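What follows is a set of structures to go through.
Bear in mind these aren't lab numbers, they're just calculated from the coordinates by the rules spelled out. What you see is a predicted model; the values in this text were computed from it and never measured.
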Structure 1
Amino acid sequence: MAGLGTDAVLAMLTRTIVRVGHGLGIEVVAEGIEQPKQLEMLRAMGCSRGQGYLVARPMAATGIEAALAREDRLRRAGRGDDRSAAAAA
């Protein structure tokens, strides 16, 4: 995603790839998101999933379960359906 946000051609290409994926009924996952502007643009294009240094730092496989549980608590707290919102902090 390097250049997304500063390169108009890359933005057009990315938008086209997302549209083609959606047109084929495929969930599109963006890879390499490093800047908040990139995440914002991808969301505006309809890309609902992504991965990259901005989203999560590299970690050992043993740390993934705790990271996913923490993300789930934060997500539920944001929707207001988690009684233990303080646990998400």
Structure 2
Amino acid sequence: MTRSEAQELFIYDLAVQPAYQRRGVGRLLVETLCREAAAAGVPVAFVPADVEDDHAVAFYQALGGQAAPVTIFSFEDRAHDPPVAP
């Protein structure tokens, strides 16, 4: 099975209120999500982090995350583009 055919958990965004940071809350959230997903047969989790966000990159690396070879495509402000024929 290719990676695109496998079930995956995608954590779009994760944030902890500043008053609760550095207390293990974020770690607990990520570890619990990954553990529950694995128990449900979803063995892979992805979470995006901007490469410039040193805090987020260090956080996910400290949890054992590894950078994945993924390209993100963005489509912005295309409301005025002409329609594309099929």
Structure 3
Amino acid sequence: MTESYIGNNAVLKYFETHDRKTWNYEHFLNELKEVIINSPPYTEDWGGLDGIWYSRYIYHAKDKDNKRRKMKSFFQDIILEREK
């Protein structure tokens, strides 16, 4: 099976291995941090990264009421890690 995007298998695994009651966007990002660092898009726009990964999260979580806050500092750290 091929991934539809780099990191898709890790996203699917997150939802398969974590109890639905524990799903939240911030936890999702922290669990997939290494995948995010090594996956496109390779942009320095934290808002763009947030939008892409939130879309991937919410597509599987199917929880439109999930409260999310912009993860600016998380994605700024991702951008810095990529520069190393």
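Once Rg/Rh (Cα atoms, Kirkwood Rh) is calculated for all of 1, 2, 3, which comes out largest?
2
Which of 1, 2, 3 yields -17500 for helix-only ellipticity at 222 nm (-39500 (n - 2.57) for each DSSP H run of 4 or more, over all residues; to 500), as computed? Provide the component values of the computation, followed by the final result.
Values: 1: -15000; 2: -8500; 3: -17500.
Here the read-out was taken from 3.
So relative contact order in percent (Cα under 8 Å, 6 or more apart), computed for just one structure, reads 21; which one of 1, 2, 3 is that?
Working: 1: 21; 2: 30; 3: 36.
Attributed to the structure labelled 1.
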